[in-house]
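Below are structures written as structure tokens.
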Structure 1
């Protein structure tokens, strides 16, 4: 039995609400148990310099956690002036995972940036 009362072989409830924000080209709120993550996608008519004139697109990600998403307040990484190693690795993992599932040729020379912000951890 876990501290939450959930059995070790029991999955956490999962929900995905699409259209969670009104300004982004795409957005969703993902809830897995008590973990809530807001994701937004932005489409831009540009690619990184290394992909110019290649006909391919790019997908990248940014990750952050609200200061009070956890039991105790964490200082914003932006206030410290640099991202922590954990944040950088999570961003890389998200970006690589998304690129693995996207036909970058079909995307054309466009970039999708997915912002993932942990609201509650």
Structure 2
């Protein structure tokens, strides 16, 4: 995905911080989906994701997703906070990542790889 960056017009607020938050959230959702699929495919990963035993691997799946979201948000925010980025590209990228993340958490999808 190529993002066109340019300095914001005078008086207009840059959209980079908002774009960073949106894309970071989508990245976090996608990682939760990947962890769900990975835990189904690998017993070793499922065991590694059992951070809180009563919750099973769900605690690790969401934990990794939240950690990834926070890191992605911090990095993207620092890169884009004073810039205007192509919001259309961010929207499309975020929509694709969200769709994939949601699909990977559906039992029919992740159980097909078990």
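Name the one structure among 1, 2 that log10 I(q)/I(0) by the Debye sum over Cα atoms at q = 0.16, 0.23, 0.25 Å⁻¹, for residues 36-75 alone of -0.40, -0.68, -0.75 was derived from. List each step's numbers first, then the result.
Working: 1: -0.60, -0.82, -0.90; 2: -0.40, -0.68, -0.75.
For log10 I(q)/I(0) by the Debye sum over Cα atoms at q = 0.16, 0.23, 0.25 Å⁻¹, for residues 36-75 alone, the value -0.40, -0.68, -0.75 is produced by structure 2.
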Query - Structure (1, 2) behind the derived value 0.95 of FRET efficiency 1/(1 + (r/R0)^6) of positions 44 and 92 (r between Cβ atoms, R0 = 35 Å, to 0.05) - result: 1
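Which one of 1, 2 has relative contact order in percent (Cα under 8 Å, 6 or more apart), as calculated from the coordinates, equal to 34?
On the way: 1: 34; 2: 47.
Working through the options, I get structure 1.
One of 1, 2 was used to compute distance in nm of label points 7 Å out along Cα→Cβ at positions 60 and 84, and the answer was 4.6. Which one was it?
Here the read-out was taken from 2.
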Report summary line: If distance in nm of label points 7 Å out along Cα→Cβ at positions 68 and 100 is calculated for 1, 2, the one returning 3.6 is structure 1
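Looking at structures 1, 2, which one was volume of the Cα convex hull per residue in Å³ calculated from, given that it came out as 100?
On the way: 1: 143; 2: 100.
Traced to structure 2.
With helix-only ellipticity at 222 nm (-39500 (n - 2.57) for each DSSP H run of 4 or more, over all residues; to 500) derived from the coordinates and found to be -22000, which of 1, 2 does the value describe? Mind showing how you got there, number by number?
Values: 1: -5500; 2: -22000.
Structure 2 accounts for this read-out.
Bear in mind these aren't lab numbers, they're just calculated from the coordinates by the rules spelled out. Computed from a predicted structure; not experimentally measured. Cβ atoms are built from the backbone, for glycine too; each structure is taken alone.
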